[in-house]
1. Tell me which structure, out of 1, 2, 3, gives 3.9 once distance in nm of label points 7 Å out along Cα→Cβ at positions 15 and 39 is calculated.
2. So mean count of other Cβ atoms within 10 Å over residues 23-30, computed for just one structure, reads 10.0; which one of 1, 2, 3 is that?
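All of the numbers you see were taken from the coordinates with simple rules; none came from a lab. Here the structure is a predicted model, which is why all the values come from computation and not from measurement. Cβ atoms are built from the backbone, for glycine too; each structure is taken alone.
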Structure 1
Amino acid sequence: MRATVSDFCQESCMLVTSQIGVDFAKLGVWRGTRFIPLPARTFAILAYLARHPNVVIPTDQLLAVGWPDEPRMPDDLTRHIHRIRQAIEIHPHHPKILVNRRRSGYCLWRLA
């Protein structure tokens with residue numbers, strides 16, 4: 001029998017799709033049977049989105065999550081969104097899981 005993401009992504013995980021899991025204990029993403037660790041700030045943004053699936057989170061709210069004690073610009077967030085997409089999207093330049101809602105924010109679609 002072939003291993004799946006749910007074989008590795010256990011109690012500390014949340015399945016986003018059948019092949020993608022966010023691991024809150026290990027601070028990273030399971031993509032199939034491969035674990036992808038994420039930097040702390042990047043993971044904090046992903047974790048917040050994952051805890052609020054299918055909801056558009058305003059950009060300023062995500063900036064407050066990633067940089068709670070320091071002012072930042074949307075470009076700072078864009079770099080971290082790019083890293084998250086590299087980890088969770090099949091085609092990062094054509095995202096279907098982590099999408100941008102122009103002038104509103106970002107939404108992580110939970111498809112599992």
Structure 2
Amino acid sequence: MTTEKEPIEPQDTTAAQEEINQQQESVGIWSWVKFGMVAFLLMLFYIYNQHHANKALRNKENLTKELKELNSEKISLESQITNASKQSELAKKLEQSGLKELNVPPVKIESHVNTGK
């Protein structure tokens with residue numbers, strides 16, 4: 001059993017070599033196209049992510065401003081309520097309706113009734 005390889009004819013070698021070169025060129029072009037598509041998709045993702053982050057930061061800043069405004073409004077309302085609930089302020093408001101503040105302290109009524117025990 002001897003296996004002899006058939007010699008490849010030179011004409012077939014050049015045609016086969018040209019076909020291999022064309023395949024390599026087409027593979028090379030497609031690999032660059034694939035690379036370009038991946039790079040493009042990555043750039044789109046990067047741009048989207050950056051816009052999304054900027055939008056979130058603007059939203060956070062707006063909410064922080066609103067929180068500060070609401071906090072100052074809360075403090076203002078608390079001071080108004082505290083001021084309005086003072087005894088002197090209540091006396092002024094009740095004077096308009098005809099009620100006056102008592103100047104005499106209340107008297108304790110004691111009962112001297114025998115309980116029978």
Structure 3
Amino acid sequence: MAFQLDLPKFEAANAQVLGVSVDFNAANTVFAEKLGLKFPLLSDTRRVITRAYGALSDDPAAANDARRIAGYLRAKRAWFVIDKAGILRYAKVGDPRGILPNDELLEVIGKLQ
């Protein structure tokens with residue numbers, strides 16, 4: 001929701017906000033409609049993107065741990081800034097409950113311009 005609230009700031013910085021989830025398109029559509037999101041949500045059901053960017057909880061030990069299995073093969077909360085040439089300029093992968101202030105991302109984006 002924080003991205004939606006600050007979407008005008010990202011647009012003013014000429015940045016495209018994308019959400020990536022391991023959920024199916026239909027689930028993402030319902031989620032986006034419920035929250036009124038105006039930026040694209042991409043489905044990574046094969047977990048190619050989340051694995052490539054180190055944002056996938058794929059510790060095999062979690063599959064056998066009743067307390068951790070719900071998070072197994074789920075995406076971690078992560079933020080990335082990728083420039084127009086496709087170069088990763090900023091990455092932060094963290095706790096699924098963690099929140100990164102948008103101001104930090106906007107600062108990184110501002111430095112790229």
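1. Details: 1: 3.2; 2: 3.9; 3: 0.7.
It traces back to 2.
2. Working: 1: 19.0; 2: 10.0; 3: 13.5.
Going through each structure in turn, the value belongs to 2.
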